[in-house]
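S.K.: The data blocks that follow each hold one structure.
What follows is calculated from the coordinates using simple rules that are stated; it is not laboratory data. Note that the structure is predicted; figures quoted are calculated from it, not measured. Cβ atoms are built from the backbone, for glycine too; each structure is taken alone.
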Structure 1
């Protein structure tokens with residue numbers, strides 16, 4: 001093979017070591033809630049239009065440049081090996097003519113994670129064009145740097161304990177809102193962040209009753225199991241429960257104690273939700289850091305459900 005057309009000649013490669021467990025670094029790639037904090041060079045933000053994290057799944061996003069210019073991206077995942085490797089490619093028709101494959105490998109080294117990220121272009125000429133027109137080499141380094149800053153933020157700020165309080169007003173009767181929290185067929189329609197479904201949703205609405213919910217980012221995607229227990233229930237004003245998310249082997253990752261209080265005023269329902277989380281594994285730092293955003297998105301979905309029932 002001509003050396004100029006070898007994979008090495010056609011590739012941009014960067015390596016970075018993060019002071020964080022491999023599972024945590026890998027998790028930062030698995031959902032747009034995380035990717036929105038670090039994907040792209042300095043000054044860029046993204047809007048995800050579709051995200052299906054599985055082999056053959058698509059990620060459609062728009063990158064917003066600091067100069068106001070938008071860049072359409074259409075990514076297709078080719079290979080996902082948790083938590084070792086991710087491979088994907090850009091569809092040129094949906095990515096402004098950009099044609100390359102990206103390989104990210106995650107290697108655990110003494111509790112730290114070595115990330116190697118390679119972007120392989122169709123030709124040396126294509127690599128040179130993208131470097132020249134889009135600043136791809138510098139952009140790659142900045143993107144990985146932002147990932148490091150995001151993960152370091154978990155370590156500094158998230159900790160293994162976190163508490164949040166969220167207040168909302170729903171234009172719906174209190175009884176209906178309470179039912180949405182305790183009836184599994186309603187709960188399954190709004191529980192979880194945007195893009196998630198609940199193929200398994202069980203809620204035994206009585207003191208000591210069991211909770212079992214499996215969230216899934218897409219059909220056929222990875223399942224996120226959760227178990228819990230109803231501690232207190234006083235219809236239609238108060239609900240207290242625990243939630244214990246687990247990994248694929250049902251190993252507990254965190255425990256969250258949640259209190260929901262509903263007050264009715266002028267035909268509307270005033271909700272106060274308090275959640276206190278404690279991590280049981282290093283990856284819980286990420287989970288607890290996203291607790292406020294996750295609940296906010298869930299409550300947005302609940303509001304939409306309540307609107308459809310009025």
Structure 2
């Protein structure tokens with residue numbers, strides 16, 4: 001058994017077989033973890049869809065109603081870049097519920113792992129880049145409302161800058177946003193995060209890891225968050241179709257270990273979401289996500305978990 005829970009729902013898979021986003025990776029990841037003996041059935045938790053009230057704490061009512069009723073314009077669909085369906089809307093609501101659940105599990109176990117989520121291009125009033133609603137923001141607002149956390153930090157390691165997340169939390173000192181991404185890539189306009197690390201094309205393991213390490217150490221010391229949300233994108237991989245960085249499988253797993261260890265050694269729990277991953281070989285994307293689960297287990301076994309919030313330290 002794993003020392004933390006994996007949040008998954010079969011509704012995450014939209015069955016868009018001809019789409020560049022491999023929605024089936026969620027199902028394949030669960031199957032791979034079970035087949036390889038890395039997880040047991042009891043390690044999985046199934047989320048409920050996020051309540052509409054939670055979604056409306058982040059998103060404009062007009063946008064939420066248009067999603068729920070199917071009244072999206074042609075321009076809305078062009079920006080989303082995925083076909084509209086009731087199944088699609090349900091998948092995003094499930095992802096938001098899953099990220100909230102992963103946050104709660106992280107607070108108790110040290111790590112909570114949503115095998116989905118990370119839809120960081122969603123703005124309050126519209127969606128972009130495969131992202132209809134921002135599950136990270138929805139989870140943070142719900143956990144803050146419940147008094148489970150006061151301050152949150154987002155470490156976004158997707159190859160694409162977290163533009164929607166940056167806008168949502170731009171004037172909120174309770175949430176620190178850090179995005180490390182390829183500069184010459186989507187989105188064309190990059191609203192500022194608290195820390196943006198703009199990487200040149202073909203940046204490799206060594207430079208990536210050192211710049212991420214410095215930023216994480218600084219930000220954790222500066223904010224002292226109650227919870228860190230880690231966007232563990234698989235698309236900095238050197239064979240990713242939508243990326244232009246040059247991280248290897250080993251470099252990506254080292255990235256995962258770095259984020260887990262840096263946070264946990266500061267008594268900060270980590271909630272993980274997957275975000276993008278578009279490798280030429282889908283098995284590589286699945287392997288990168290499997291490695292993230294392995295890295296979490298290895299670090300938690302080594303470092304352990306003691307919550308500063310409860311211990312008074």
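S.K.: Which of 1, 2 yields 24, 15, 13 for semi-axes √(5λ) of the Cα gyration tensor in Å, for residues 51-170 alone, as computed? Don't jump to the answer; show the numbers that get you there.
M.R.: Values: 1: 29, 21, 17; 2: 24, 15, 13.
Label of the source structure: 2.
S.K.: Which one of 1, 2 has relative contact order in percent (Cα under 8 Å, 6 or more apart), as calculated from the coordinates, equal to 16?
M.R.: Computing relative contact order in percent (Cα under 8 Å, 6 or more apart) on every structure in 1, 2 gives 16 only for 1.
S.K.: I would also like to ask the following. If log10 I(q)/I(0) by the Debye sum over Cα atoms at q = 0.11, 0.14 Å⁻¹ computes to -0.75, -1.09, which of 1, 2 did it come from?
M.R.: Going through each structure in turn, the value belongs to 1.
S.K.: Let me ask something additional. If distance in nm of label points 7 Å out along Cα→Cβ at positions 67 and 99 is computed to be 2.5, which of 1, 2 is the source?
M.R.: Derived from the structure labelled 1.
S.K.: Computing distance in nm of label points 7 Å out along Cα→Cβ at positions 203 and 227 gives 2.8 for which of 1, 2? Don't jump to the answer; show the numbers that get you there.
M.R.: Numbers: 1: 2.0; 2: 2.8.
Of the options listed, only 2 reproduces it.
S.K.: Of the structures labelled 1, 2, one was used to calculate distance in nm of label points 7 Å out along Cα→Cβ at positions 147 and 267, giving 5.2. Name it. Working shown, then result.
M.R.: On the way: 1: 5.2; 2: 2.1.
Matching structure: 1.
S.K.: With helix-only ellipticity at 222 nm (-39500 (n - 2.57) for each DSSP H run of 4 or more, over all residues; to 500) coming out at -13500, pick the structure among 1, 2 it was computed from.
M.R.: Details: 1: -7000; 2: -13500.
Structure of origin is 2.
S.K.: Moving on. For structures 1, 2, which has the highest computed value of mean count of other Cβ atoms within 10 Å over residues 163-170?
M.R.: With respect to mean count of other Cβ atoms within 10 Å over residues 163-170, the highest-scoring structure among 1, 2 is 2.
S.K.: Comparing distance in nm of label points 7 Å out along Cα→Cβ at positions 35 and 291 across structures 1, 2, which is largest?
M.R.: Once distance in nm of label points 7 Å out along Cα→Cβ at positions 35 and 291 is tallied for 1, 2, the winner is 1.
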